[in-house]
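In the part that follows, the structures are each spelled out as C-alpha cells.
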Structure 1
Amino acid sequence: MFNKGKISSDLQLKKETLEAIGYVFDSISKKSGWTWSAQLNESMEHFSSESEAIQDAWNNAGERTQSVLSIPAETWDRMSSKEQKEMILEALAVD
C-alpha cells in the first residue's frame with residue numbers, strides 16, 4: 001500500500017512548484033499514506049504514494065488557477081506542463 005519510491009523528474013518539478021506556492025506534502029506513517037495541504041485546501045484522502053499525492057495537488061492547483069484566471073478546462077488541458085506551471089505561479093503565488 002505505501003510507496004516511498006523515487007518520483008519522476010516531471011513530478012519532482014511539479015512538487016517544487018507546488019511547494020513554492022505553499023503546498024506541503026506529508027506522510028505520518030506507512031499506514032496513513034501521503035497527504036497534501038495548502039493555505040486554502042487539503043487532500044480529502046490519503047494516497048498510497050507520494051506521486052499520487054503530488055498529482056492530486058497539481059490537479060487542485062490547476063483547478064484553482066483556472067478559476068482565478070478564467071481559463072477554460074479545454075484550454076488548460078492543451079497547455080504544456082511548463083505553461084501550466086507559469087500560470088499556477090502567477091495565479092497562486094504566496095506573498
Structure 2
Amino acid sequence: MDVFKKWGKIVVGRFSKVQLLSIGIIVVIAFFIGDSNVFNRFNNNMRISELNKQIEYYREETQKNKEKLIELNSSKENIEKFARENYLMKKPDEDVFIVQ
C-alpha cells in the first residue's frame with residue numbers, strides 16, 4: 001500500500017490535474033470507445049474459437065471423405081454398392097423397395 005501512495009505522490013507531483021485528466025480520457029477512449037476496444041476483442045476471440053472448432057470439424061470430415069474415396073476407388077463392388085445405396089440404382093432384374 002505504501003508503494004501505491006509513493007507512486008501516487010510522484011505522479012501527482014509531476015503532472016497537473018489537466019494532464020492526468022487528459023491521459024485518463026485517452027485511456028478510456030482507447031479501451032472502451034475505439035475500434036479495437038475491449039468488447040470487440042472479446043467478441044473477436046469468441047469468434048476465433050468458434051471458427052477453430054469449425055476448422056477441426058471440416059478437417060475430420062475431409063479425412064472421412066478421403067477414406068471413402070480410397071474405398072470407392074479400390075474395387076468395382078464398392079462403386080456398385082455406393083451407387084445402389086445413395087442413388088437407388090438397380091440391376092435390370094431387381095426391384096427396389098424404399099423403406100422410411
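Nothing in this text is a laboratory measurement; each read-out follows from the coordinates by a stated rule. Computed from a predicted model, the values in this text were never measured in an experiment. Cβ atoms are built from the backbone, for glycine too; each structure is taken alone.
Each of 1, 2 could give Cα Rg over 2.2 N^0.38 Å, but the derived value 2.59 comes from 2. Could you figure out which one of 1, 2 the value 3.2 for distance in nm of label points 7 Å out along Cα→Cβ at positions 27 and 51 was computed from? It must be structure 2, since only it matches. Upon calculation of FRET efficiency 1/(1 + (r/R0)^6) of positions 19 and 59 (r between Cβ atoms, R0 = 30 Å, to 0.05) from the atomic coordinates, which of the structures 1, 2 produces 0.05? Computed on structure 2.
helix-only ellipticity at 222 nm (-39500 (n - 2.57) for each DSSP H run of 4 or more, over all residues; to 500) was computed and gave -25000; which structure, 1, 2, did it come from?
2
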